[in-house]
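Structures given as structure tokens follow.
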Structure 1
Amino acid sequence: MSDSSQVYYFVENKISQLSQNSSQQTATLAKLRRCLGKPPGASPEAWELTLSNLPENLVGYDGEPSYAEWAIHLALTLYALHQQGKPDSVSTKGISFGKAVRSLVAPDGSNENGVKRRFNAVLTAKGINELAHHARGLVQLMKANNISMDYPGFARDVFYYQFTDSQDKVRLHWGEDYYRGSSAQNGTTEEEINENKEEE
């Protein structure tokens, strides 16, 4: 199984655990929310969830978080923010990040300029920290408007985003989903990334 697929299924499994509506899971979600805005290495409260049973090939070395650890950490902390106060899981398969952002646009388009401004800030982010900052604002809007998103797919997208040769492909897929509005892609798939690489 590829690294990107392992990231996807790792996050999917963790979200399944977090969707059990027990007091323990509520406490775990609260811990994850306290780690928002912090890099993986500065978030020991989250390690029990973000690092437990992580495949060896996804683990970082030399004290630096791996791309996989960053993707998992960002997806799970944003999920915890999004899930707060919600009875049902806010992770829905097939609702890509771009499609979820599109759902924030009012039917009359009255708020589209503001949504597009926030979305473009994510698309033009100069690194993972900047992307995390701007994505958080959009997730807060999704939470307020009861819009769900595919978090395992988002984690996989964020994993790919960190590679220079696939960063623009992730942006393009998010943009396509936003402007199509009706696309039901499950994030940027490994096959799509590889196909795009072959075309270059």
Structure 2
Amino acid sequence: MSEILSEMAGLAERTVSASIQAATSSGELGTQVRVWSNELQGRYDDVEEKAVELIARYQPVASDLRVIKSSMKVAYDLARLGRYAYDIVQVLSLIDGGKAANKAFLDKMSQKVLKMMRMSFTALRIREVEIARQLIEMDTEVDQMYRDYLKGVMGNPNLTPAEAVSTALIARHLERIADHAWYIAQAVSYMVTGSYIV
């Protein structure tokens, strides 16, 4: 299961990075992002099946059961990263071809989100709770960026409706990606210590 999760993490990073590239530099990556998103969902199904097999055959207890439970949670979060990446390219295709999005804002927000993802993947790979703890503040910062954008967009006469809506939708998906990076960190904490970060 660890091997599948490692593969999923690498694929999730490629998928989200490709969707961000499409959003911030008008790349044409929608089809590839969809393929990768579907692949992540398939790998999530693989993890679930493997978890059920391990529980049925070996009846794990204590720390082994925590690892299995956490692995299922992480696999779900990784699959969601792929889905949000696909949602981003959907916004780009539906609203003015993505040309109206506020690329400067999205680039700034996406860099923080990608950093969170990479940190959560590192925490997972080496099972390091201290790395996971660092994501608390970063998640709060991403949430604040999203709220600030929404507050600033209301009544701003310099924004076209297409720019306001497409940027808000993409920012929302980025905010959700950050949340799932944080959830992965929480799963790492539970896997290692038996409790969640508070």
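No lab work stands behind these numbers, since they all come straight from the coordinates. The structure displayed is predicted, hence computed values, not measured ones. Cβ atoms are built from the backbone, for glycine too; each structure is taken alone.
Of the structures labelled 1, 2, one was used to calculate Kirkwood radius over Cα pairs in Å, giving 17.3. Name it. Could the numbers behind the result be given before it?
Details: 1: 16.9; 2: 17.3.
Checking each candidate, the match is 2.
Between 1, 2, which one scores greatest on distance in nm of label points 7 Å out along Cα→Cβ at positions 91 and 139?
Largest value of distance in nm of label points 7 Å out along Cα→Cβ at positions 91 and 139: 2.
If helix-only ellipticity at 222 nm (-39500 (n - 2.57) for each DSSP H run of 4 or more, over all residues; to 500) is computed to be -29500, which of 1, 2 is the source?
It was calculated from structure 2.
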